[in-house]
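Structures for review follow.
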Structure P
Amino acid sequence: MEKSNNQPSISAPKLIPTFVAGFNAITSHIYLILFPVALDFLLWLGPLVRIKNLFQPIFDQSIQQMSSVYPADTLQLMQASKGAIFEFLDHFNLLIALRSYPIGIPSLMVGIGPLNNPLGPLSITEVGNSGSIIWIVIACLLGGTILGSIFFFLIAQATRTKPQPLNFTQIIDSVKNSLIYFGLTIVLGVGLAIPSVFIISSITLFFPSLGNVPFFIFGLALIWILLPFAFSPHGIFTDHKSAWNSIQTSMRLVRKYLPGTGVFFLIAILTSQGLDMLWATPDPSDWMFIVGILGHAFISCGLVAASFVYYSKGLEFMQEKIRQEAAKQTHPGAAIQ
């Protein structure tokens, strides 16, 4: 018994050809690296918007108030961590919220937080109240999501096998659904975070001998829960689906037809994080850091493009499988000779 020659042969996407196709797409549309380059230049040469002057007195006051409640060992631990916290506040830039998740522009500078660049010390702007912090973060997240939507849309266009002309109506529709998707991810994140913190806190409180085991188990469970959502943004830009339909398609695709999705993202993450260590080697106060920014931009764009290729090929594979299953149910002997 053999399959009919009339049936098209569509296989699941292969990892290496997928990555090659993604980087080839960026090489052919090299202007796409301008998105991460522009964001990194803003965080590198632009202002440092800090919250140190607002939170440092609050932290000091909290330690003083807890001195009459907590034992000396706990206070010593907090005093020891004080320097690390203040150093973090020295480097923390509110503008990193422009690197929004899950739809956003990749950035090398988000994990560096320099105080100096080749032009000298960064211009520091201290935020004076919590209300301003909230509005700045909201504005940056919304702006980052909108710019990220345009970035994703152009990458989706670049990875198509049949080029299509730009359609501004589709771009606006993609931005709208991206903002809806961003809101859904916040709801999902809060819905997962609240019970997770309660469960882990209870376990560590009643079973302290378990150490980090609850965190490890929680991490594995979180990966298992979130992996089916990995391609949720892709349907918005590739097939112009609504946010909810895109989420449903991603869950169906990953759970039933692409069990190798975890390996694909593991390779992509390891490649990205490993090379980021290389790109961050030059000192941010040296103009040679431009090489790192450009290298990161190309690699990150290539990996994002590869994810769109993987999604598109996987979607074709899923649709073909569905057609074959429907044909077998309608005509049980049609697919066999």
Structure Q
Amino acid sequence: MVRVAGDVCGIQAQVMSAAELALRARVGGLRSADVPDALWRKRTLVKTWCMRGAVHLLPSEDLLPVLRALRQPESRSFSWLTRGGLSVQAIETSVQAIVRALRDGPRTRRELAEHVGKTVGATARKWVEHSWGGVVRVACARGLVCFGPDRGNEITFTLVEDWLPSARAPTDFAATVGLLTRYLGAYGPATPADYGRWTSLTSGDVGEAWRLAAGDLVRTVAAGREGWMVRGDPPAAKRVRLDGPVVRLLPVFDTFLLGHRDKGHLVDAAHYKRVYRKAGWISQAILVDGRVAGVWTHRLRGERLEIILDPFRPLPRPVREGIQSEAQDVSRFLEAARLDLRFT
């Protein structure tokens, strides 16, 4: 599970249950208890804001390398906070107050807000409580803070140096080249524009990353897409042989659907808005051989799991059988006693 999370360069996790289902789709036999166990007991996974400013699960050893590769000039990372009424000095003071508050162990967002409010003032308190992270996200982006174990229904934050004492940051060069080559290993062939969309880095930062990694990259065409891959990957990809259709039921916000700017290789234009919806919402997708063949929904009521599948067109029998197998595995993962499966 941890290796897979690293192979795909992180699992998007604004919705924690979706992150767990995303790992289920990639790791055979994964149990629902395995993800929180890795996060909060073994600490082999870590939760933080990173690519695109979204919450992700990363292998703990990747935390500081990824954050170093994504680090933005402070003027850009501060801009949305200063527009909200915080001065640069107030942001710095708030980050310092957050770090001091966490010296005694994990704290909830409300506890941090109270502490920062007393130190910096009411405006700063508001930006600790902000649902998008506010100044807490600045502390996380610097590698000082990460998510801690939930306390009831409340999330907590903790110091990286306490939670992951062996974490080490690489050089800027190693971090920059490392994240780009790992991205291309997961999503290649891809273009600089794709990487910019995936990371939210500026075009200048993307260009610098491409320049530094140039010796490791090769331009290629695969499945009609022209782009870049890591040298040595194209021949390996051509040797892959699959038996029968590969079917997966992907959750909302699945990272597979977020790797490129142009989504034409993933979903037909006629169905694009059924997958990539308003306000950045990404539907649960029926994936068949790497393309979205429909959407699905599920609802767990007690021990009964209801799965409703809405394919874009009639599906051949082998694909329907693959979907039924996937649905059974989702039911197993969610520990449902009964599965009700329905095609619309």
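Read-outs: derived from the displayed coordinates by stated rules, not from any lab. Since the model is a prediction, treat every value here as computed from it, not as a measurement. Cβ atoms are built from the backbone, for glycine too; each structure is taken alone.
For this structure, a couple of remarks:
- Given 42, 27, 18 for semi-axes √(5λ) of the Cα gyration tensor in Å, calculated: source structure among P, Q: P
- Between structures P, Q, the greatest calculated value of percent of Cα pairs over 21 Å apart, for residues 104-231 alone is seen in P.
- Label whose coordinates, when FRET efficiency 1/(1 + (r/R0)^6) of positions 168 and 216 (r between Cβ atoms, R0 = 35 Å, to 0.05) is calculated, return 0.15 (choices P, Q): P
- Origin of the value -22500, where helix-only ellipticity at 222 nm (-39500 (n - 2.57) for each DSSP H run of 4 or more, over all residues; to 500) was derived from one of P, Q: P
- Among P, Q, which structure scores highest (criterion: distance in nm of label points 7 Å out along Cα→Cβ at positions 112 and 152): P
- Structures compared: P, Q; top value of relative contact order in percent (Cα under 8 Å, 6 or more apart), i.e. the largest, recorded for P.
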